[in-house]
Structure 1
Amino acid sequence: MLYQLYETQRSLMEPFSDLALAAAKLYSNPLSVAGQNPFAQRLSAGYDLMHRLGKDYEKPEFGLRTIDVDGVDVAIHERVEINKPFCELRRFKRFTDDNKTLDKIKGQPVVLIVAPLSGHYATLLRDTVKTMLKDHKVYITDWKNARLVPLSEGEFHLDDYVNYVQEFIRHVQGKYGNCHVMSVCQPTVPVLAAVALMASRGETTPLTMTMMGGPIDARKSPTAVNNLAMNKSHSWFENNVIYRVPSNFPGAGRRVYPGFLQHTGFVAMNPDHHAKSHYDYFQDLIKGDDASTEAHRKFYDEYNAVLDMDADYYLETIQVVFQDFALVNGTWDVRNPQGKPERVKPSDIKTTALMSVEGELDDISGAGQTEAVHDICSGVPKSRQRHFEAKGAGHYGIFSGRRWREHVYPQVKAFIKAHPAPKEQAAPATPPAPEPAKRAAQPVSAKKVTRTTVKTAPIAPKKVAAKRSIKSK
């Protein structure tokens, strides 16, 4: 019933939001009669803010048209390579007619970025994708809004998420022989499960796994998000946050955790911050600070766009990750597409190099939660494991913004480069030992997992200019 009430309220507010936008434009036009009012700028700012607080935020687009590669504009063509009921596998294919640049990008490693299915769309990782595209071929999982998926497509469980990831990895491996996998936040757990299951079956696993700010072991340094998930019962979540999609959507009747409830939770974590941000936006509109107002719009266009999650997937994630801790306890069974349960054994991963990334100020995945992956992946040689902590970085700072671009990304890039496929390996300075026919795990070093910490100073927002595209692959 709550979902229906929310949709009714949203429908009633929509025309007022549109009128507020029209009034904001009217008062901001100095050639109009209304624009001659001495309080016109303030009235325009007030109506603009009213419009943004009342409007409906739809899924943004990635909007990546070109990237700069060593001073050359490279065109980006975004396309869907696999279309599943609840997810699309997107590829950002690069084109250029500069032969030198073409030769360079053809030999670059392939990275599958697994985006979180935890409220926001995959476009939240736009900066992650844009940065990675300079040095990698990039794929990303683009999860669909569950309210747009008809009931005829069936249910979606955490097991299905894991199976999707395995299918995507196999698809990329089938095209390039192998790939690197990066998971951001929530997908660290299902991605680790997917790779572990592939390793247990003897399948080819990715060259590297980079796990960023995820709840591998949510018992360590629990945050407010963790505490809510751990302290409320399974039935509490089912009775209080699960609703059926109203009849005006394709997924009518589907049980979901609605996006508007998730957004309410996001805002409730830092209400003072959001209130101040909107007040600053109002002041910037009055001052005519176009750069600041545009930065505010871009951020909240992304932040306010949320999706519904299928109820089965959401409830199972709460149970497995935050209540049973099934991954770290070694008690997690995942049903494969044939319906057969398979035990997740991270210790079976032998040949995939492992990197974990954490932010010092992360208030969503606490300190040590992601680093815990090294303890349970005991089969990976210590020489092929690495942990990196970015000082001064919060949760979003490890995958978006200046700290990501200038501090985290260089570490991730170097780690991927250090673990190429056998045929890509350059001749080392000293003669290597004879290499076996199959790529075997490297010997375990006596050293501990390599840890790196970078301290960064406070930073200011930075504009990124769009550039023209060229053609060719």
Structure 2
Amino acid sequence: MNSQNNTDCNQFETYSSRRSFLSRSGMGLGAMALGKLMADDLQPSSFKGIMDAPHHTPKAKRVIYLFMSGGPSQLDLFDHKPMLNKMNGEDLPDSVRMGQRLTGMSANQAKLPMAGSAFKFSRNGQSGSEISEILPYTSKIADDISIIRSLHTEAINHDPAITFFQTGSQLAGRPSVGSWLSYGLGSENANLPAFCVLITRNKGGQPLYARLWGNGFLPSVHQGVQFRAGKDPVLYLDNPAGISQTQRRSMLDQLKQLNEIQLENEQDPEIATRIAQYEMAYRMQSSVPDVMDLSDEPESTFKLYGEDARKPGTFAANCLLARRLAERDVRFIQLFHQGWDQHGGLPKGITNQCKETDQASAALVTDLKRRGLLDDTIVIWGGEFGRTNYSQGKLTKTDYGRDHHPRCFTQWVAGGGFKGGETYGATDEFGYNVVKDPVEVHDLHATLLHQLGIHHERLNFKYQGRRFRLTDIKGHVIKSLLA
């Protein structure tokens, strides 16, 4: 580790060690908490992260992550494999599988019949990117996105795979990507959380857990805040019945005084976090209704995103809210859309999923671009792994399913200094193994952090005697994807 890295690590150790922090402060912890975490009630300012400045000049300020929970089939969306259609129904050759593990859902099948896609592919834009016919809107932004076909992951089941993408580890308890960015860079808007989460309502599929946007061992001020559809977008934010705003402010002032006394006595930094969160909640009472109110959006916006954008809680409405949050400089905006786990009935199931997400995903990129926000906003689209090239269960002329496949899958990324119209990496002619430019999950994380001005090895946190980082002990920046 070079001297600069040592300097950074010492800084992080000072931040995370209570005794070291206290020994270096000329004033009490309570006063420090007031100076660093408390914003003026009338003129709130954004809070800083642990980094005094970016490690290098950033290309992006924020991230919008469109996470398709369940594992979309890359073979039916972005990775066209004519060989599968040619050999449809034939057993997967052992020379292709090479003994690689299967899930328990298809391991007992007597045969693994290869399944060609039911959908046509076409080349789009000046780049000629191949995209499926069930993504007509995404096809129109082909020159704005980089399609990464060579992603691979270690996890073959949903929970560890989703946890891996969100936290850099298959084990629960680590900080999520948004929490790391909040911790490192802080917020540019003191009236909204640095990390916001939006989930499509009334969708079945693999369960989602709050720990996927949790802060792990980082201070709890960095956890994601979930916005919900309905009259209470953020739970418990409104004043109780009969309590005026003046009474609320008076209560918070007195509570702050009590917490400051406790902070001085117990020297627990989480008390300072609690004070900051109370103040944030107070400011959100006006900022959240403002961001959720779509009455100022013109008809052209709903034409762009689709009629579903008028319905709170739909994916389209959440994409529109993501743009509004990005306009207000929220650092990390996470959208979850469930239902991509098509072990059977894939042609019908994936078509419906695309109808729910395609137009709004493309509209978000288009909307950001026309507002001048795409240049410094990274948009990511993808799930936790891919799907197999063989059919799980019975293969017919009109129907098939696909099992989990971590060996190779596709995501796309746009904006924030990434190239547009790029197709990166390649899989074999059977769509089973990566054959060119493999991209591991930590590589994607390292590249995202790089675009935000962060060297992925230098943003870390000491916990239980070890320094942790989002990319763990791996990860390299994929410079070929960068403009």
Structure 3
Amino acid sequence: MNADYFRRQFLTHGGSLLGSAALATLLPRNVLANGAIGPHFAPKAKRVIYLHMVGGPSQMDLFDYKPVMQDWYDKELPDSVRMGQRLTTMTSGQSRFPIAPSKFKFSPAGQCGLWMNTELLPNLAKKVDEICWMRTMHTEAINHEPAIAAMQTGNQVTGRPCLGSWASYGLGTMNENLPTFVVLVAIPTNREQEQAISARLWSSGYLPGEHAGVSFRSGGDPILYINNPPGVSDELRRRSIEGLNQLNRIEYQALQDPETNTRMQQYEMAFRMQASVPELTDLSQESASTFELYGEAAKKPGSFANTALMARRLAERGVRFIQVYHNNWDHHSNLAVRMPDQCKDIDQPCYGLLEDLKQRGMLEDTLVIWGGEFGRTIYTQGKLSRENYGRDHHPRCFTMWMAGGGAKGGIIYGETDDFSYNIVKDPVHIRDFHATVLQLLGFDHERLAYKYQGLEQRLTGVLPSRVIPELLA
């Protein structure tokens, strides 16, 4: 059977679109990686580690220094700045919108001179010249659910494939014994206000099911039922899978349901992972110097430091896309306490991850992404004091960063106004961000498409989007 056969089957049995697309799992992996679905040109990034800070980090408390705001303490946000922007229900009922300048210490870092919160991020400050800073990210979404969906899938409506699934679909795997796309959910030290996240964020949507993210748990077995139950040997498990797949092949011949082939592929992957996952998650062979890089918290399962180290281990074993979620960045109140906790969680591990990849010669072809789904307002939500305040959601401008994988280090792209409220130079829409990431992975974002419901579907959609060359090394 060849690719033309599978295409004919796809057209003939299109009733179950997801299952029909899963016929691609029967093709050899090198065909998936290097054939028609492969990159359009030589990729600079072979793999991605995406660190998503769930809730929306406050850009003016971290990377977008606004010293003028110290003179605006408790003064009203001017209407000329807000310009009628809609508000969330959390602050729409406030009678005032008083300015809350950042309480943290900023100083310039690196040769690029980025003014950043060196008080809470002293380790990351050592890496500023290796990082591509995007200070003018923006989105239309103002609430978490649509904003996270848009950031991950390019659309505020859930059900579309996420960036990791597109990378898996486009590039295929580099390790037959591990998933192409793995998701890790870190447990924050401070758990005051966590946002709900679920598998819809790493869904393959209308792409073949094999491209969905596989979530590894932070405690116990990384994947439920990965180990054999008592009394079941590897030989018995192997024979059971072979027997099941014989039945599945008979079912497929009778019903022509491509989902059956997906099941067979999943059984085989699960069997192979029984050997690969225990070795992957065994940190006992890591050197003392590695734990010095990431911090002692890396030994604690589920911590952000542990997931950062796990991300490196996954990357070096050929996993194409590693998504890490870190919760509790939704700082509507008590920012003075919660922000230090969040930064302590991520500061040394982010530094350690970049340095570790660099030392191993992997940073040049591993793209590391850090950011949330939107930013925060310069005005306070709730009570304001010099020592504490809260901030509401703000989609008009926020900061993200990339490192390695062809991203240009030491560049500070874009400018916002004195209130970190509006963009004054070089905007970066999330569609532009996606187009640029796909470019680094070797794809023309307008050509990486999948036909679904009669349309050529793309991560960047149909609205204008562009690759930003200034962000590329």
Candidates 1, 2, 3; distance in nm of label points 7 Å out along Cα→Cβ at positions 206 and 254 computed = 4.9; producing structure is 2
For distance in nm of label points 7 Å out along Cα→Cβ at positions 142 and 238, the calculated result is 6.1, so let me know which of 1, 2, 3 that is.
3
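None of the figures in this text is laboratory data; all of them are computed from the coordinates on show. Everything numeric in this text was worked out from a predicted model, so none of it was measured. Cβ atoms are built from the backbone, for glycine too; each structure is taken alone.
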